[in-house]
Structure I
Amino acid sequence: MKQEESRYRLINRSEASKMLFFPYQKYPDNWLYQVVDSSNSPLQMESFSLLKLSPHTSYQGELKGEEAVFVLLQGKVKMEVEGKTLGEIAQRKSIFEDKASAFYLPPGVCYQIEAEEDSELILVRAKAEKGGSPAFFPPEIVKVKTTGKGTFEREVHTIVGEDFPAEKLIVGETFNKPGLWSSYPPHRHEKNRPPEEYFLEEIYHYRVEPEKGFGIQVLYTEDKELEKAYLVENGDTFVIPRGYHPVVAAPGYRLYYFWSLAGEVRILNPYDDPHHSWTKNL
C-alpha cells in the first residue's frame, strides 16, 4: 500500500490560530498527521508531523521548498530517495530503549519510506532553498551528553547538529529522569544579538514512561507579558516562538521530548535568564 502525501488535521484552525500547546490526539495508521505549522501556530519556518505505518506499507512524498528530518520513534523502516535506498534499515524498539535513527532530506527530492513492522516517526520540516545532501543518521553517530547537575541533570541526544550542513534545522532529543528539570537554567533564543543570542524557533514533542504520567512546561518572557505553565502528557506537542522554557518531569515518571529548532543562522547558543544563571555554579 502506498499513501500519497496528505495532511490529516484534527485541530480547528480558527480556534488554534495562536496556539502554543497541542494535546495528543489519536490518528490513523498510514497517514501523515500534521500537528503544527504556520497556519495554526506562531511559527514561521518549521512544521511538525507524526506518521504511523503498519507492516509492509509505505508513504511517499515530495519536498517543495522545504528540508526535512524523519526521526524514528519505534519500529523498522527503510528510506528511498529518488528511487535509491538511503543508508541502512532504521530500527528502534522504543525511545527509552534505543538511541534514534534519522534521515535528512533536502528540498526538491521525492522520497518513499517503507515499514517492515509497526512503526511511528516524527517528520519535521523547515523552509529551505538548498539544504544539504540526503543523509542517514544511525544510532552510533547520535551525540550523547549529560548536562546540568543535581535536580536539573538530563541527557541530551543531538541527532542533526550544527556541524551537519542543513539550511535551517537542528534536531535532537532530551531525556529527563523522574522529578528532574531540563532546559535549565531557563534559557531562550528569541533575538538576534550575536554572539550572545541567535533567533531560533523551537518545537517540543513529549513522551512519558509510564504513559499515564506527566510533566510541566513553563514559558515566560523577560517582561512577564507571557507567563504560563502547561501540564504536558504523553504525545503532546508545544511550540516555542519566544521566551524562557524550562520543563520538569513529575516524580515517578521519565520524560522524553523531541526538539527541533529552525533559524536563518544555525548557531545554538541559548541565552540563560540572568536571574537564574547562578544555579550553574551549584
Structure II
Amino acid sequence: MSKIYFQGIYGAYSHLAALSLEKDAEIIPCKTFDDCFINASKEANSKIIIPESNRITGNIGIEYLIFKYRLNIYAEYFQKIEHNLLGLPGTRVEDIKNIYSHAQALSQCSKFIKTNNLIEHVRADTAGSAKMVSKSKDKDKAAIASSLSAKIYDLEIIKRNIENESENLTRFLVMGKNISQPNFGKKKYITSFLFKLKSKPAALYQSLGGFAINGINLTKLQSYPEKNSFDSFFFLCDLDGHIEDPKVQKSLEDLGLHCQDFHVLGVFEADKHRQINK
C-alpha cells in the first residue's frame, strides 16, 4: 500500500485533498511541513500533498522547503475550500462567543466573524481547532473547519460555507522522491523549476527574454532569499508547456546561460480548474 503524508491532523483540508488523490492509500498526518518532506525524502514509494497557495490569501509559505529538499512534483490538485462553523451538538450561532481556527481560515471568514461579533483565536490548524472545541464541551466555543472534521470529532455543522468568497480554492502539490513525468502529448502541461541567477546587472530581465521570444507563458515567478542572505535569491517558476516541447527546451536553454543553479522540479498535467477558471 502506498503512503501519502500531509501536515496537520485528521480532518484537515490536506487530509481531504489526500483522500481525493488516492482513497486506498495509507494517509498519514505529520506535525510539520518539514516532517512531510523528510519522510518523502527517505521513502522512495511515498508521496506528500502540500498546500502551496490559496486563491484568496496567496502563498502558504512552503517555498523554502521546495528549495531545500527538491522533491519531484507529480501533480497539482485544486481543493475547493468550504469553511463550516462547527460546534457542539445543539449549539446555535447566538450561543457562540469565541471562534477558533487557523489564521488563514479566520481571514477567509472575516465577514461572518465581524457580523456576529465573535472573538477570534488563532490556532495551528483548522482540524486541531475542531478537536479542541469537541473536547471543551463548551457551547460558547466554535471552530471553522471542514465537514470531515465535524464527522471525525462529533461536532455539528451549525452553518455551512461561511467563507467570504464562494470560489475559494487551494492549490496542492503532490511530491515525492522518484522522478516521474507524463509523456508529451496534446494535453495541457505545467513544467515547474527553480533557478538562481549569476550576479550581474539586469540578470533577471535578460534571463526571461527567451520565454518571450519563444512564446512561452510563465504562470508563476516567485523569489525567495538564499539562506542567510538578502542579496542572493532563488526563483520558483511554473510555465505552460511540457519540457519536451522544442520551444520550452529552447527557452530553458536560454535561461540556463544566466544561471548559477537550475533544477527541474517536475512536469505534470494541468489541473482541470485551470481550464474552468479562465
Structure III
Amino acid sequence: MIIWLASYPKSGNTFLRSLLTAYLFTTDGNFNFEVLKNINQFPNNATFEKLGIDISNQKEVIKNYIKVQEETNKRDGEGIRFLKTHSTLQDIDGHKFTNLKNCLGAIYIVRDPRDVAKSYSNHNSTSIDESINHMKEFNIGGGVKSKDRKNETITHIGSWSSHYTSWKEFDKVDRYLLIKYEDLVKETEKTFLKVLTFVSKLTKKKLDLDKNRLNNVLNTTTFDSMQKLEKHNGFNEAVDLNGKKITFFKYGAKNNWKKFLTLENKKKIEDIFREEMKELGYL
C-alpha cells in the first residue's frame, strides 16, 4: 500500500527520501544516490506505459491516476511502497489524484516559500521574481529529461498555497504528518524519528529502532555530504538545461532567502502567501 511523500517542488522531499531510503533500504544506514531509487516519483512514464496509457495525452493520464495506483498496490500485495509526488491533491477535470482506498496516508514536507523561491530560481535558471510568479499560479510541471531515468509524466502542481492546503485533506482522517523543512534541517534526528513513528502507526508495525544504523543515516545524509556526492558522482535527478546540469544540492540552509531576496521580493511573497505563512509560523 502506498505512503505518499508529498511536497511542492524544492521543499526538501529529496532530503526526506534520502533519510528514509538509507534507513529502510540499507543494512548499515550508509547513504548513496542509488538507494534513492527505492522511492520513485509519481506520476512517471513507466508505470503508465505498462498499462498501455498514452502518456502524451494529459486527459488520459489524469483519468487513470487511481487505476495506476490500484495496479501498483495489486503488484505489491501486502508490501509498503513510498512514492514521492509534487502533485496537488486538488481534483483535476473532475478526477482525483488519489483516494483513501489506495494509500495508507501522507507525509507532507513544507518549506518557507521565501526559500522555495530562491531554490526554484536556481533549479529552473530563472529570476527570483519569475519564480514567485510561478509559485502563485496553478502550474503544470514534469518531463525532466535524463538518460539515467524514465521521464516523468506531466504533473499538476498548483500554486504553492493551494498545494499545501490540498494535502491537509489527509489530516481530517488522521493519516497526515506535516514536516517543516526547517525542522528537518535543524533537528534532523528528532524530526526523522517523528516520521518513523508515523510510518509505524500507519503500517501497524512496531518500531524497533536501530541506533547504529540511524547514526550512519544522519552522518551520511547531511547537506555537505550530499553536495560532495553530487560533485564527485553526479546526480541523475539534477535538471539538464541545454546540455548543462544544474547543481541540485546548492542552497540547503534554512532562511537562505535573507541573502538573496530583495525587500520587494520578500514583500511580494509575504503578501501573496500571508495566510498560509502565518499558519505555519513563518510570519
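Nothing in this text is a laboratory measurement; each read-out follows from the coordinates by a stated rule. For clarity, every value in this text was computed on a predicted model and none was experimentally measured. Cβ atoms are built from the backbone, for glycine too; each structure is taken alone.
Here relative contact order in percent (Cα under 8 Å, 6 or more apart) has been calculated and equals 17, so which of I, II, III was it run on?
Numbers: I: 17; II: 22; III: 25.
Going through each structure in turn, the value belongs to I.
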(request) Of the structures I, II, III, report the one carrying the highest value of mean count of other Cβ atoms within 10 Å over residues 115-122. (result) III
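Comparing distance in nm of label points 7 Å out along Cα→Cβ at positions 107 and 179 across structures I, II, III, which is largest? Write down the numbers at each step before the final one.
On the way: I: 4.9; II: 3.7; III: 0.3.
By distance in nm of label points 7 Å out along Cα→Cβ at positions 107 and 179, the leading structure of I, II, III is I.
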(message) If percent of Cα pairs over 18 Å apart, for residues 91-138 alone is calculated from each of I, II, III, which structure is the one that comes out at 26?
(response) II
(request) Can you spot which of I, II, III the value -13000 was calculated from, given it is helix-only ellipticity at 222 nm (-39500 (n - 2.57) for each DSSP H run of 4 or more, over all residues; to 500)? (result) III
(message) Given a value of 15.2, 49 for Rg and Dmax of the Cα atoms in Å, for residues 27-170 alone, calculated from one of I, II, III, which structure does it belong to?
(response) I
